[in-house]
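Listed next: structures, encoded as structure tokens.
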Structure I
Amino acid sequence: MEKDVVSLQDALEHGLTAEEFQKIQEILGRIPNSTELGIFSAMWSEHCSYKNSVLKLKTLPTSSDKLLAKAGEENAGAMDIGDGLAVVFKIESHNHPTAVEPYQGAATGVGGIMRDIFTMGARPIVSLNSLRFGNPDEPRNKYLLSRAVKGIGDYGNSLGIAVSGGELFIDECFSKNPLVNAMTVGIVRHDQMASATTGGQVGNAVYIVGATT
């Protein structure tokens, strides 16, 4: 049986840097196998870890007397807008999935954040997006852009939530990996806002709803 040997070149092809490959070896105390390399490359990707953008995100303000749900506390952020109402909002990137399969990648990005608004007890009222693509004169870029836009629109329209605003910038640097950021905004009364957190005691029932997996 051939030994499962992973090299630095394998790590680079998985989108990891030489420094990250070295760190993995330090964590494991050995060279990872191919399965472990795949797991690390997925979990340490920008899509999952925000390892590059998190440095910028941490510079944004995170406190206010109007804030009802802080960043990371709930499925979405929430702020008091008066009269017992709150605006609930969520933005998410779906960059690499869109580069792989633009229609489904962009559509599921929209679906994920609409789900987060629903689970806060809010009613989604508007969908927004911020897109970055390569020159559409190139066939692949044109395909990615047109299919991503259709995916965004179709998902929102199927729920009766239209895309009401957005922005698009074109530059060659986005040819290899487009940026697709989707946002949904909802409204909820303070006393109807749901929480995703729980005390969690031993013996609590856990219900799994949906198709078998």
Structure II
Amino acid sequence: MKLKNNIYYLLLILAAGMGCISPPEDFPTVPQIEFNTMEFVQTPGADSLILSIQFRDAEGDLGLNARDIFPPFNELNYITDASGNFITYSNRPEDAPDFNNRDWVIFPLINNVEIPDTLWVSENPDHYNIFVDFFIKRGGNYTEFDWSAPPYFTTFDGRFPRMLEEERPRSIEGQIRYSMLSLGWNSIFRTDTIRLEIQIQDRALNRSNVVSSPDFTLSQIER
């Protein structure tokens, strides 16, 4: 995703590993996770902030593939007026946001038909299955860093692929490594003390418990 100030590009990549050696039958229906590690890797290109969590799930319905784009996993919701018409940028109400690449979509494709206009949208949180919130610690207090606000208009929530291709329920456990790429980690956070909160969701839309990373600075976890 391109940031509005044209300084950074933010991309999400991930890798998921899974081990399923006779897990017990009393695994939770709601996914259960534990924090594992955080790493910061600098490269000549985009730098990586990599988190790792352990998971357990009774049904094994974790992960979303590229074909999982229909409700309830659609990416966007199109905002309509009282008559059910799409709200365009040219006829936006007073409470609509200014143009940005998160709240407005140009020439969207809806039901395989291109709409020749700019439409007001909202992100569907169920499009994602891993949720990452950032907090900065200053003076002993934590303040959430809002990626959705100007000038970023983005998110580090994302998707990891299906653990099992078949739909047959099956208890699974393993590890997810989730890598967030940016050219801006150092310039945004510098020497700040940061904490992350992480949660995952299964395809039945059950959200796991929330786990927190320990406090860290980028230099402390650099690999």
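The numbers here are math on the coordinates, done by the rules we state, and not lab data. Just so we're clear, the structure is a prediction, and the values are computed from it rather than from any experiment. Cβ atoms are built from the backbone, for glycine too; each structure is taken alone.
Quick notes
- Identity of the structure behind 0.35 (criterion: FRET efficiency 1/(1 + (r/R0)^6) of positions 179 and 203 (r between Cβ atoms, R0 = 41 Å, to 0.05), calculated), options I, II: I
- At a computed 1.17 (Cα Rg over 2.2 N^0.38 Å, for residues 123-186 alone), which of I, II: I
- Each of the structures I, II was assessed by relative contact order in percent (Cα under 8 Å, 6 or more apart); the largest value belongs to II.
- For helix-only ellipticity at 222 nm (-39500 (n - 2.57) for each DSSP H run of 4 or more, over all residues; to 500) computed as -10500, the structure of I, II it came from: I
- Among I, II, structure where semi-axes √(5λ) of the Cα gyration tensor in Å as derived comes to 33, 26, 17: I
- Read-out FRET efficiency 1/(1 + (r/R0)^6) of positions 83 and 163 (r between Cβ atoms, R0 = 35 Å, to 0.05), computed value 0.80, structure in I, II: I
- Structure (I, II) behind the derived value 4.9 of distance in nm of label points 7 Å out along Cα→Cβ at positions 107 and 139: II
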